[in-house]
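In what follows, structures are represented as structure tokens.
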Structure 1
Amino acid sequence: MNPPLLPDYPFTPRRFEVRPGIAMSYLDEGPRAGEVVVMLHGNPSWSYYWRHLVSGLSDRYRCIVPDHVGMGLSDKPDDANTASPRYDYTLQSRIDDLEALLRHAGIDDATPVTLAVHDWGGMIGFGWALAHAAQVRRLVITNTAAFPLPAAKPMPWQLSLGRDSRFGGFIIRAFNAFSSGASFVGVERRMPRAVRRAYVAPYDNWAHRIATLRFMQDIPLAAGDRAWDLVEQAGRRLPEFADRPAFIGWGLRDFVFDRHFLEGFARALPRAEVHAFEDANHYVLEDKHSVLVPAIRAFLDANPL
């Protein structure tokens with residue numbers, strides 16, 4: 001796949017060795033001296049999700065946008081004990097990778113950042129923020145979580161199938177069921193065929209679909225799950241960010257990150273600027289980029305660091 005040929009993705013991804021033998025792809029667009037906006041995607045998307053926002057900000061803001069290991073244009077190593085290089089597909093690994101990327105990009109502990117998150121990007125971003133809260137000066141939150149599954153929210157069966165079932169894991173790895181399905185059910189406004197192909201292209205064979213399954217298998221539901229302590233701690237500390245400017249853009253048709261999650265963020269961040277759309281879904285920046293990109297730009301411009 002040739003990145004410049006992707007629709008609305010005129011960027012030149014960079015690569016660096018985030019771990020021995022494992023390369024991470026990322027965007028670093030905009031003036032190096034600009035205010036830093038770190039954009040974190042989830043599963044099963046990649047940096048392509050953020051393309052309209054990068055285009056709308058990068059004349060003034062420095063946009064740093066990774067493809068998590070196993071996703072997008074990054075390497076997709078195996079996690080078998082005999083694999084070399086081997087990668088452990090856990091939330092902690094994702095947080096460590098983000099730390100390494102920002103260090104590589106020259107973002108030290110004194111550099112203020114805006115954290116923009118979607119889907120698993122919320123847990124990764126707020127997990128990183130546990131040790132870097134003072135750096136996080138603004139928040140841009142889209143259909144995500146930074147706390148455990150709300151008590152009133154049932155676990156969607158579609159996620160349980162992938163998380164807990166061998167059959168679900170098989171259809172995800174064999175048929176790209178999760179990425180392909182999300183490109184249809186994750187939007188209210190049907191994706192153009194070329195855009196849909198761009199979303200699913202990185203996951204073109206069994207080996208390249210490992211992360212789309214491992215992300216699901218790492219969903220923490222109870223104490224003892226590997227990611228539970230990080231997500232539970234992030235949720236407890238989320239109200240600490242209530243004094244910072246926050247923008248929430250939310251698609252209300254999302255059957256996973258639904259009103260229960262939106263209400264959780266609204267309670268923790270009562271001063272947030274909320275844009276919720278009855279006619280938008282999980283990929284809210286697909287359905288509503290024409291509205292959200294200028295709104296996010298206006299929010300950042302009105303709240304300079």
Structure 2
Amino acid sequence: MTGFLQQAFNGLVSGGFYALLALGLAVIFGMLRVINFAHGAVYTLGAFGAVLLADRAGLGFWWALLLVPVVLGLAGIVVEPLLVRRIAELDPLYGFLLTFGIALVCQDLLRTEYGSQSQPYEHGPFPGSLDLGLFTFPAYQVFALAVSAVTCCAVWLLLARTPVGTIVRAATERPELTRSLGIDTGRWVTPVFGFGVGLAAFAGVLAAPMRAVNSQMGADLIITVFAVVVIGGLGSVPGAVVAGFTIGMLQALGNLYVPVLSQTSVFLLMAVVLLVRPAGLFGKEGQA
């Protein structure tokens with residue numbers, strides 16, 4: 001039982017990162033109808049940003065958690081009108097190719113500058129372990145899980161309970177009707193893209209103290225995150241969160257009981273979900 005609970009908690013921690021990344025992808029797709037394949041590269045840049053601020057500027061984890069998402073979110077606000085907006089009305093394949101190219105450029109620049117070796121990050125808060133009753137667990141991972149859960153809830157509240165969120169949801173689901181009511185939906189596209197990019201960077205900073213910070217860390221993760229988004233439903237915020245934590249748990253328990261299927265279990269689940277509900281658990285028909 002102790003081993004089961006410890007592995008399940010590991011799954012929740014991984015699921016928190018899946019949920020944060022899938023949340024950014026869902027927000028961007030919901031507003032722009034663009035599948036942002038550069039999301040994993042932004043996650044990597046967030047982790048490297050934390051390392052650089054610690055090593056070169058002497059700034060600790062809390063400053064990185066505040067500054068890096070803001071800086072990369074502003075970079076997303078610049079990239080959207082310069083590049084992404086130009087292909088938004090074209091076939092979705094163009095958006096995929098553009099963002100995939102951006103991801104390759106970011107990865108190669110990081111590899112050229114820092115090589116393929118992992119960069120150490122030893123400046124995370126909360127060292128040591130926390131006694132959770134039946135088992136002990138690294139204190140920082142408990143913190144990361146709590147922050148992931150709180151962030152997911154905050155984004156849901158922002159979109160569901162605020163006037164800004166109402167406009168964004170309306171522009172996502174019924175853009176023509178929203179424009180007919182006199183609301184300029186175009187002005188919200190760029191901030192939403194920057195917000196989604198900032199969420200990926202936030203996840204990268206949060207991952208730096210507990211993951212191997214290298215140029216491939218986002219590329220190794222992004223395929224699973226896309227599967228999470230598809231399972232939850234393209235553009236669905238609740239679906240991204242629920243599917244993220246579910247996949248994290250599934251992979252962790254798979255590592256414990258059926259190691260040979262731990263990596264493929266997410267794609268088996270995706271196949272089953274799509275057979276039953278082609279739009280995903282919380283998705284709308286036609287978006288896929």
Structure 3
Amino acid sequence: MTSIQTREGSVTDENNQADSAVLRVNQLTKRFGPGCSFCEHEELEENYCPVCGSVRACSNVSFDLDRGEILGIVGESGSGKSTLVKSLYFDQQVTSGSAHIQDYKNGEANIFTESAQQQRYIRNYIMGMVYQNPHLGLKMDYSSSGNVAEKLISAGHFHVGNIRDRSAELLEKVEIPVSRMDEQPQRFSGGMQQRVQISKALANNPPLLLLDEVTTGLDLSVQAKVLDLIRSIQRELQVAMIVVSHDLGVIRMLADRTMVMKQGKVVEQGLTDQILEDPQHPYTQLLVHSLL
């Protein structure tokens with residue numbers, strides 16, 4: 001199969017990259033609403049400001065992600081975990097904070113303050129995103145191969161034969177039969193749609209993959225196949241991943257480290273086994289005990 005070389009403008013010093021986190025996030029805050037002097041300077045008991053009505057979906061979130069590592073983010077609905085990954089993918093504009101990617105400008109640039117053009121470059125070359133709702137990540141009236149081709153074309157690849165070969169290679173990797181590569185995702189099952197999303201996200205060999213509740217709503221047998229696929233991709237390609245889920249079973253299977261969020265804040269983080277076997281924060285204890 002034909003491989004397409006990507007990230008021509010990225011860093012090539014692999015020794016330096018191997019010694020560094022692929023992603024560093026510092027004090028990421030995302031507020032919905034106008035904000036006021038009260039919520040900007042006072043510690044809120046919850047993530048809602050009683051004065052201006054603003055909501056802090058993420059509040060001073062900081063973490064590092066190592067190359068090839070899977071970080072799980074868990075929490076109840078409204079905890080801010082999906083807002084976090086959407087902010088990293090520029091679907092949401094952050095209120096404050098910084099994020100640095102080692103494969104982009106030697107990790108020296110805050111990606112949140114880069115131009116729209118540079119942020120598109122990061123989306124096209126450095127990151128891949130798999131949404132909970134496949135309709136957000138796929139064009140349902142395009143063919144499956146056309147969806148993968150769209151990602152390749154947006155990154156500046158225009159050789160039709162290479163694009164076709166790369167699309168077939170990726171769809172085959174996620175167990176979509178090549179005989180169906182020209183079918184539209186709207187004709188596929190939910191699990192197949194998620195696999196097409198994964199193949200599209202991997203099109204340009206990104207070092208970082210974001211997955212937001214990718215198994216929600218799928219049958220248990222389909223969930224297992226998707227999770228096995230994600231794990232095998234991580235082992236084979238050494239892609240660093242952030243996996244968002246409310247399901248601790250998913251986190252237990254996939255994540256090397258886990259971060260627990262509640263009302264926009266990180267309340268606990270550590271090795272997944274440590275978090276699940278000996279949780280320290282009362283909220284984490286509640287989550288773990290609810291799984292038992």
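Given a value of 1.8 for distance in nm of label points 7 Å out along Cα→Cβ at positions 141 and 253, calculated from one of 1, 2, 3, which structure does it belong to? Don't jump to the answer; show the numbers that get you there.
Working: 1: 2.4; 2: 1.8; 3: 3.5.
The read-out comes from structure 2.
Determine which structure produced the value 3.6 for distance in nm of label points 7 Å out along Cα→Cβ at positions 69 and 157, calculated from the coordinates; the candidates are 1, 2, 3. All intermediate terms of the calculation are to be shown ahead of the outcome.
Values: 1: 3.6; 2: 1.4; 3: 2.9.
Source structure: 1.
Using relative contact order in percent (Cα under 8 Å, 6 or more apart) as the calculated read-out, with 25 as its value, let me know the right label among 1, 2, 3. Write out the running numbers ahead of the final one.
Working: 1: 19; 2: 38; 3: 25.
For relative contact order in percent (Cα under 8 Å, 6 or more apart), the value 25 is produced by structure 3.
31, 15, 11 is what came out when semi-axes √(5λ) of the Cα gyration tensor in Å, for residues 125-180 alone was calculated for one structure; which of 1, 2, 3 is it?
Details: 1: 31, 15, 11; 2: 41, 9, 8; 3: 17, 15, 11.
Structure of origin is 1.
For distance in nm of label points 7 Å out along Cα→Cβ at positions 53 and 229, which structure out of 1, 2, 3 has the highest calculated value?
Details: 1: 3.0; 2: 2.5; 3: 4.2.
Of structures 1, 2, 3, the maximum of distance in nm of label points 7 Å out along Cα→Cβ at positions 53 and 229 occurs in 3.
No lab work stands behind these numbers, since they all come straight from the coordinates. This one's a predicted model, so the numbers in the text were calculated from it and none came from an experiment. Cβ atoms are built from the backbone, for glycine too; each structure is taken alone.
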